[in-house]
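Multiple structures are listed underneath, in structure tokens.
Where a number appears in this text, it was derived from the coordinates with a stated rule and is not lab data. For clarity, every value in this text was computed on a predicted model and none was experimentally measured. Cβ atoms are built from the backbone, for glycine too; each structure is taken alone.
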Structure 1
């Protein structure tokens, strides 16, 4: 009896696990395509504006036209939680993003900058759907066990790392050949192809009625009332603000390490560290309560940032940047786990998008603050390392007090 049951379980579970593996592979491909389009768009548009003879301040505004609307993403995210098929919402978002990005690229060299800027603003509105919105589909793909969920988060972190590296890298490679317009159109095509990839992902269970799905403001209040989600949001914002300082610091410190061109090498090594961290997560998924893991790993990020400013020489700086990338990947995976495990089912998509949108805003603020403080080279890193350590400690103490109650 037991033997037969075991045989039956194996024949059923084997194909089921294989199916989940293929679904996860499709997820990674689709997510990387749409996120590469979102991640590389700013670089492509800014380079295209320069090639079109526009002044630097207009190029900067055009780049901001893509990123700034991410903050408004949560206000259209409710549709993701109320739709009968959330895949269609994400696919349409990717399609619109790609079409408008391509149209803006075609118009930019031949018309006033305001016309492509309007298209880019609308395109940017859908950016959060391609980041947090896509991630909200992962729990239904990965399987029910915590280990399978955590391993899938490692793949999701890899998708972010690949797109964050691949998008700008592809743009730079194409710009050096056919030019920035071609690069922009390639990114637009990636978003459109990625939309098709989203449609072939497994379908999630039907949502609750639209009446049960909270409005964006209520969702943000719900995040604030939930201890684990509140801490996840606070630490996500803090760490995003902090690691955004690294590229500015790399530019400032590179001349003392051997040449200004080394700034790109330092940032590239950070990206390699991020990918290495995602590989570690695939092999050894995080274990334990995600609400406990997030402050612990935020402290690890703070420690890695402190190491960056104390190590001497090029080789040790490269190692430090790589370790910072690994630490940030581990922390990011913990935040994805916390969002998956603590978000209410009726607002899961909105929770993912709220956290993702505020993370992007925090990263932009971190870059701006770093630029203001970089007159003293080590100061920005020291400030954000201390800020991250304090935030992680406060969240850890708050969690302990909540558990004691």
Structure 2
């Protein structure tokens, strides 16, 4: 196993058995095995995986094979579709460890959980049989097409991609962007299928579009603050798909999307916690390794403030993410908990990374450490899945509504 500082343990001790926050033994064992695998196998392979090409594909295949051999593949997928079936509230503890590497979810089979569940719950039998086994086996790569260039992603009523009914199928025309379409086998495309004036909740439909369909074109790579996250702008020019490629009922696209959103935001927040933990560990070890003015940086009060602020922010974000996961798993109305978790985890990641870069100084600005790339990728988290401002606005409105008309009664919002 790799024993570089980036992979060293960062927990001073295992929680006592009486600790009310301690995990059950079976989860502790599984979490430790995943942590050992991510830090010992995945993180050391990051330079090869980032380089792309045949070497990266071979490394991915090798790592996925090792994950399967070690019983670590597909932990989050339901048993009925070939996964381990861990409940979400349990899986979040493991997903945080997977997320220490941006490649962890892909290597361990959880990256495309949303697409697998969507097909399992909403696809036609023909589409399910065609794509679901490949997603679970790691041989089929999906992507998702929702946002459009030149339009606010927060207002889906502005979406202009249209699907027109034809004999035996649908013809789709429009553009999507910020879709991880590079190397994908199919895209789930949200389209307007009903006339203007029909309520949004009944006006849009989702379709599966194979990326090799005539008229499906990758327009350009979208470099996100200098990093290639496989995001592309896509043009669909008269693309035709059969009726069996419709996901859910006609006009029910938003309902299907809503089924993805709460779980998707929660899972991403879990991965951001893992990235925050990794940055925190790098920062703390650097403080012990570096001296300035004849003293270790760890002895400086301002540096200690960085440690305290980062620790408390990570713990607060984790608590909110666990609450969100419990709400989603219970099937409750989860938006407030999930949106708060998404914003808090995103802000925490950005703030912890900023402090870690500051502690590393000039070295933190270049790719000699993982921090530079992590920092650039983290900024986008405050925009993905709805910008922070939208969630803050919507959550505040819902909380305030609970207090309206009853000023003398404490509302049950906690």
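When relative contact order in percent (Cα under 8 Å, 6 or more apart) is computed for each of 1, 2, the one that comes out at 25 is 1. Out of 1, 2, which one gives -27000 for helix-only ellipticity at 222 nm (-39500 (n - 2.57) for each DSSP H run of 4 or more, over all residues; to 500) as computed from the coordinates? Here the read-out was taken from 1. Given a value of 22.8 for Kirkwood radius over Cα pairs in Å, calculated from one of 1, 2, which structure does it belong to? Answer by label: 2.
In terms of mean count of other Cβ atoms within 10 Å over residues 59-66, the structure with the greatest value among 1, 2 is 1. Among candidates 1, 2, the computation of FRET efficiency 1/(1 + (r/R0)^6) of positions 51 and 75 (r between Cβ atoms, R0 = 30 Å, to 0.05) that gave 0.30 used structure 1. When mean count of other Cβ atoms within 10 Å over residues 131-138 is calculated for each of the structures 1, 2, the largest result comes from 1.
Mean projected area of the Cα convex hull in nm², for residues 27-138 alone was computed and gave 7.0; which structure, 1, 2, did it come from? Label of the source structure: 2. Out of 1, 2, choose the structure whose coordinates give mean count of other Cβ atoms within 10 Å over residues 163-170 equal to 14.8 when calculated. Answer for the origin of the read-out: 2. A value of 21.4 for mean count of other Cβ atoms within 10 Å over residues 259-266, calculated from one of 1, 2, originates in structure 2.
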